[in-house]
Structure 1
Amino acid sequence: MLCSSKAFQAGKRLSKDGSGEFGAGEILDLSLLLKDAVLLNEGLLRAAPLKFGEWTAWSNLLSAKLSSEEVFSRLIAFAERAGEKSLPKKLADLVESKEVSFEAKADLRLVLPRIARILKWLSAVGIMLRNDEPLKPALLLFSRIYEQINELTNFIDNRLKRFENEEDELFGTLDGAAYTASIELRKVFNHELTGLVDIRTTPSVYAKIETAYALLNDSFQLTLISFARLVDPSIDPEEIFPNLKVKYEQSLALRETMWSMLRDVRAAETNPETFPLDALHKKLADFRDSTQHFLFYKDKETIERFIEEVLITKNKQDLVPILHRFGAYIETLFGQVNMRIVLANDPFEYPES
């Protein structure tokens, strides 16, 4: 009854919001259908492993039941439209400006809302991460995001095949957007999210979801910026996505600090008897208490363990192999930070020495 009450109140709120598209009764009926589906699914999970045919039958039954509720498809359409309308105002204004040709404007009006829709769905995952909510349900969102990215790349590929001038800047930007999307899609769904359902530990689930979210969110934000620069090459990315400034500054500080730390760890490894270990200890402790928080969650635990090991090891001969492993890890992590999308236009300049 609690679930039904919440659904009824949600339906009332939808009506009061002025959408005029959903009634309380419709939301209530859908919630009851989903409740029955969840109970039946839990029963099937407790039973012996299902064969493929049995699982297909269950899937078809659930799909038919959802399709029978008209409000289900309308809710999906409503969510999709909300995503398309979430295109940053600055970018939407640029697309409609006089500087954009009629042909380019037609393409941008079709492509950009699709990217905005992906970012809108990703923002729901971001909210779950910030609020420390249970994250495995985010797989449902990622499932739809996967479909949306495939739809986007297929649409762009079909458009490129009909493009008359392959030297046009728009052609190159569209091609780059499709290529980048396909690369990030493989990174996320063939690596980060693989096997997530079977993972039991909360930190591991959080680490994978956080990385998957960051990879896709940063990539598509910068893709939108590349389209904006077609119209106005001088545009500041922060005008479109203010959060990019914070990410850029954090990544820049993290990269500089890690490079300094790597040099000191290597120097201490080479000359443990003469290197001022107190200074190294202070630098590592400062990093742990401040800049370390700019790392992805999956990397924090490992680097904290290395730092703690260095800080408590008093024998300098025992410290050398620890510093060697730590230096190798920092070097790998430094390379990953250096490849962050927000630093794409600011490559690290290695000192000649």
Structure 2
Amino acid sequence: MPSPRHLIRLQDLSDTELEEILDLSSRLDPRSGRPVLSGRSVGMLFFRGSLRTRASLESAVHRLGGHAINLTAMSDFWELEERDGVTMDGRSPEHVRDAAAVLSTYVDALAIRPSAKMQSWDVDRRDERISAWARYATVPVLNMESSLWHPMQALADLLTMRQRLGSLAGQELAITWVHSPEPASAAVVHSLLHAASRFGMRVRIAHPPGFDLDTGVVREAEEVAAASGGGIEFSSSMEEAVRGAGIVYARSWQSLESYGNPTLAASHRSRATDWRITSELLQLGNDVGLMHAMPVRRNVEVTDEVLESDASLLVKQAGNRLPAQMALLMHMLRAH
């Protein structure tokens, strides 16, 4: 039996495949659906909370005529062991290799949102938890956001930017850190950076000192941008990043310098509480559209005035999760 195709990061799709998925996403009418997954099922395992990803993927499966099985850790199933060769006399009654093997006999694909250990970035960046599912499953594994990547969000982001800008090559994208008392992981930004670089966008990233992105991810994205004719620049000024941009993408992410140390992390964030998207800031852009993966803290990350303005693409962006994931499922399960 051939090994299944997995989607752990957007780079698992070739340029041709990515174009096909985006083109199909733009043609699909999610309201009418297409019963191409009739009789097929997708298992969805959540080791941490989700709103848009869970609802949009379950809806995508349903509108394609399939069935989604939702399972939530610690309420629907127990803690799983991921290390190989261990004596399992601790809290975990089951190994992920056994869970993955059995679930693969029930469903046609497995979508996983793993949790992070949140102690060491060097450990969490390895994405060992999602990798273990991909190693032992005999059906496609889809990443619903790991520590390092969020490919499903990136697909919807690409679709949204195409709808707003048309061709992405040469377009200017500003990615700016914003303050939040509970910042997210950098997975969304990592995937967005690679996606934009593949399409030749000019990306400017602004963040306060100490909030650098993963160096390995940035190095790889820079190589991709050089090959596509795009570019990546970094700045400590929101204004400098936003000036002239057609898209501003706001996102709060954790400091890797203080990763796993909540006290130090809070101290770092307290020095950058003025990093907020305002109408005055967006006026520096070029007919700018604002994107944000949500949830968004109103008047902390982005002002109400901006969120209620024509510049806000947040609802459209979130809505695009549905056709993008419908197209992805059709591609991964070869149900065109």
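Okay, here's what the table says:
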{"read-out": "Label whose coordinates, when distance in nm of label points 7 Å out along Cα→Cβ at positions 50 and 178 is calculated, return 3.6 (choices 1, 2)", "value": "1"}
{"read-out": "Structure responsible for 1.26, with Cα Rg over 2.2 N^0.38 Å, for residues 130-241 alone calculated and labels 1, 2 on offer", "value": "1"}
{"read-out": "At a computed 1.01 (Cα Rg over 2.2 N^0.38 Å, for residues 114-305 alone), which of 1, 2", "value": "2"}
{"read-out": "Per distance in nm of label points 7 Å out along Cα→Cβ at positions 138 and 226, the highest-valued of structures 1, 2", "value": "2"}
{"read-out": "Which of 1, 2 yields 0.25 [FRET efficiency 1/(1 + (r/R0)^6) of positions 90 and 234 (r between Cβ atoms, R0 = 35 Å, to 0.05), calculated]", "value": "2"}
{"read-out": "Value 3.8, calculated as distance in nm of label points 7 Å out along Cα→Cβ at positions 122 and 314, assigned to which of 1, 2", "value": "2"}
{"read-out": "Top of 1, 2 by mean count of other Cβ atoms within 10 Å over residues 58-65, largest first", "value": "2"}
{"read-out": "Computed 20 for relative contact order in percent (Cα under 8 Å, 6 or more apart) - originating structure among 1, 2", "value": "2"}
{"read-out": "With helix-only ellipticity at 222 nm (-39500 (n - 2.57) for each DSSP H run of 4 or more, over all residues; to 500) derived as -10500, matching label from 1, 2", "value": "2"}
{"read-out": "Entry that produces 31, 59, 10 once P(r) over Cα pairs in 20 Å bins from 0, in percent is calculated, selected from 1, 2", "value": "2"}
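Any read-out appearing in this document is the output of simple, stated calculations on the displayed coordinates, not a laboratory observation. What you are looking at is a predicted structure, and each value in this text was computed from that prediction instead of being measured. Cβ atoms are built from the backbone, for glycine too; each structure is taken alone.
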